[in-house]
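All of the numbers you see were taken from the coordinates with simple rules; none came from a lab. Being a predicted model, the structure only gives us computed values, none of them experimental. Cβ atoms are built from the backbone, for glycine too; each structure is taken alone.
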Structure P
Amino acid sequence: MHTDLVAALDIGGTKIAGALVDGDGRLLVRAQRPTPARQDGETVMRAVAEVLGELSGSPLWDRAGAVGIGSAGPVDASAGTVSPVNVPGWRDFPLVDRVRAATGGLPVELIGDGVAITAAEHWQGAARGHDNALCMVVSTGVGGGLVLGGR
């Protein structure tokens, strides 16, 4: 099986966005749902599952080799859990395990949204070609990431 795409999820207090992304950073398929942020954790997870369901309905889905998640925080990447302050129903929510189960066992990587946007800007955006960069997320929450010495 040719697995040259990544399924990407952006989990925030306003929206849950997903895409199938190629190695050049092109978004080939997109899906989005509003975040039911004031509802219980299972309702929020259903919105994530709907985004994943829409992506997996694409003929390109079979090329996805992994899922990358950038989430509002706090994020505990080692435990695979999220506790976004703007999504009260998710406290120590096992997002990695739930997404892995929803995608048939694809490998899942979780990072904070501030780190995700910093990596993206360094790879494809405004920080491209710079060894040092600071990126901030100011939305329904505040976060950030730092590139030092190209890392």
Structure Q
Amino acid sequence: MTNIFGDKGGIIVAVLLALVLYLLFKQKEATIWFAATVVLSLALNTVIKVIIGRERPDIHRLAAFANEAGKSFPSGHSIFATIIFGSIFFICLGKLKNRSSKILLGILCIILIALVMFSRIFVGVHYPSDTIGGFLEGISILLLTYPTYIKYQEKSKKTN
């Protein structure tokens, strides 16, 4: 789980999710919103990493992750997991009818995000503050862009 949300794996997951949203579920607004949050998160993460410039931890790293490149803060994997699972949650929120299914989906998404965050600390490539910063960046992007998504979704319903 620790590598699936990395640079290449994360982009592949994002593209597949966008294709599923658009082709299978015909969710044009959701696809655009999701793609925009992914692009925004990649751009913002790159800028923040350059500005902060924090080096990765160099002790207690698992051998398979000894040569992990890039800066440490904020964790791109944590941002990406938050964007992906958070987007899934928000997109499904309006589709789910009962409260218990919404709560269950929310708990599942939080657990998956936490697993990604923990895995990055466990393999020794991030400090806990890196993953928390990544989560906060991801959730901020979602919360700042979600009202616009809802607005265009409602506008689309009126024109159909």
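Ranked by distance in nm of label points 7 Å out along Cα→Cβ at positions 42 and 130, structures P, Q are led by P, which has the greatest value. When relative contact order in percent (Cα under 8 Å, 6 or more apart) is computed for each of P, Q, the one that comes out at 20 is P. So if we calculate distance in nm of label points 7 Å out along Cα→Cβ at positions 26 and 50 for every structure here (P, Q), which label has the highest result? Ranking P, Q on distance in nm of label points 7 Å out along Cα→Cβ at positions 26 and 50, first place is Q. Upon calculation of helix-only ellipticity at 222 nm (-39500 (n - 2.57) for each DSSP H run of 4 or more, over all residues; to 500) from the atomic coordinates, which of the structures P, Q produces -7500? This figure was derived from P.
With Cα Rg over 2.2 N^0.38 Å, for residues 18-81 alone computed over the structures P, Q, the top value is the one for Q, the highest of the group. Calculating distance in nm of label points 7 Å out along Cα→Cβ at positions 34 and 74 for structures P, Q picks out P as the one with the greatest value. To test your reading of the models, identify which of P, Q gives 15.0, 42 for Rg and Dmax of the Cα atoms in Å when calculated. Checking each candidate, the match is P.
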